[in-house]
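Undergrad: Heads up, there are several structures right after this.
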Structure I
């Protein structure tokens, strides 16, 4: 599986044979980001439902700034920044680049207007295409480094496409009118309903354990984030993973059995969070329905339960007499064939593995080294991909990560035992 952005090989010569697919991938990814806001009203573009989320306009501005700051400004002589104050508005967390607007107050950024942000993006796209076309005339190593930055920018933008939809779902869920962003037959929710119409396969996938290797293969020239490497060996005891994901009906049984009222099932921190926030069900459950990007919809019992925190997933696994898988267990079985159903394209799956660096991990030099490494604490790894993940963005060693109390992502769970 893969889009041009995900499949682009970076080890070959930097010539026109690489420039054309890279330019095509650039325009395809960039245009998709802008297409995501087409169904929105102008008032929606500054919607920020909570401190962890960001408004749609900010996502468009931030992904523009990323290319400007890390690709055009250092590598395209003569690039003119339209307004240097915008770096303060659209920098996310790159401390070495400079100060930034507080994340909880991004919803206050009514200016610059969306027309200016879109015009800025168009100028950046045109400059990036010109830069890509000029790469064959540059020294090979310099051209390679620039290409890698552009591909990183495309992967970064795809991440923000998923984040934009997550954040919209959160913001719309807080409105009493139950608005919808893609209610049609080709929307994300329609695709989810189609993919989950049948119940997950029953049973378990067994593995004998032993010494296994995980992480991005060093001889694979395809893209990977730095946190997916280096490939290394892990010892596993014999284990089994459920073939399918936990369903709404199965999770409803946990609730009916007092799952949210039994502290013995929960980690201490999770119990405190659940009590403080009044958790009684997954994030978007509303009685027998659930809130979705298509508005309020009936909740199919056979569909995988979604929008769970790590604390909820862990409590359910304990109630079920099982546990969450480690990320090594997940990767080994997900990469062994078609035995592990629903590994990709439905829900990110929580693992029991804290988000920490692999042995020998080294962040990239410079500001882009802040991309992943400095977040390797107080979070847990999720594996797979979701229905919100852009096509071609998923891959086997991908390590997503969120704090254990987060539940606005499209996250579910798969049980493990052994």
Structure II
């Protein structure tokens, strides 16, 4: 127990509490984040010589003594000494073919490509805010060079807001989480390079995965844990059921989703075979419409209105590959944002217009297993039609008896 030193005017001392040598006992009913500490531990690291084939890594992450908030994943190609490298439009994020993550219950939490994970970083509200969620704005970012070198860091976020809600139990090595990362080949006319650098023999590739977690420092897991433990935000991606043609008015039905929709990211791609399909800026310009069970949620929205809203929500310019070097040009500021052909809807701006971790989740859209979600309008032209509209969706799945996304705020 702490000792209090009393004031003594004659000795010119003041009342103060002497330092404690033990943690204060567990306080029942206190908010979860008051009883834990933000901590980080190394998850996995590898470095191998680069080659021209695909690679799949399935590391087993060590147990983190607490609840996993996010994975910090750094991808790097270094040591290239050649010249002449140019990049595809989704590069360098397109180097990552797929990120698959399953929790200790074998529930799929992520199954997305590297470019889709990049968009999740931009638009989920689970990484940062005010533009600081953009990987290209970070000091870790290394601009892709003519020698074929680059570095980028993507966050795989789990917790949904500042309360620690949806952090994942990660303390048991007996039931480990499952991670799988698949990389595309670093070949010419592939998913990364349009033209490969002239000399790739000295290149190395490296991946580092660190675990960001809430560390347990008092109480037991039964006593101290995020509210509604087991709730998760699950991110998946799939193409719509229709293929819009150029200049056609089409409504594209999304794959079946069930839960509370936090974010819906739509990417329009054409029919280019290799190294495509390529993103194409042919989304409906004057009548883009989101429907839920046949009812217009956003009716005949101007794409410029969506651009303005996303700028207010995320400080990201939608619909442009700004500062992206054109094919054959290197050395420019690469990839301020790669959002041409992208549409986005968020329901995470209920506290402030700028989406952030203080969100209370009051505006999330509930989707039953039979709900029909669709995006449509009059598509434009460009690229090689017909087009495919891919939906990347973040869905909150609560586990409490009420099945609501905001009961965790009851304290």
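All of the numbers you see were taken from the coordinates with simple rules; none came from a lab. All figures in this text were calculated on a predicted structure; none of them were measured in a lab. Cβ atoms are built from the backbone, for glycine too; each structure is taken alone.
Undergrad: Using distance in nm of label points 7 Å out along Cα→Cβ at positions 86 and 358, single out the structure from I, II with the greatest value.
TA: II
Undergrad: Thinking of I, II, which structure, once percent of Cα pairs over 31 Å apart, for residues 166-373 alone is computed, gives back 39?
TA: Considering all the candidates, the number was obtained from II.
Undergrad: One of I, II was used to calculate helix-only ellipticity at 222 nm (-39500 (n - 2.57) for each DSSP H run of 4 or more, over all residues; to 500), giving -1500; which?
TA: Checking each candidate, the match is II.
Undergrad: Also, quick follow-up: Can you spot which of I, II the value 65, 53, 39 was calculated from, given it is Cα extents along the principal axes in Å?
TA: Working through the options, I get structure I.
Undergrad: If mean count of other Cβ atoms within 10 Å over residues 54-61 computes to 24.9, which of I, II did it come from?
TA: Answer for the origin of the read-out: I.
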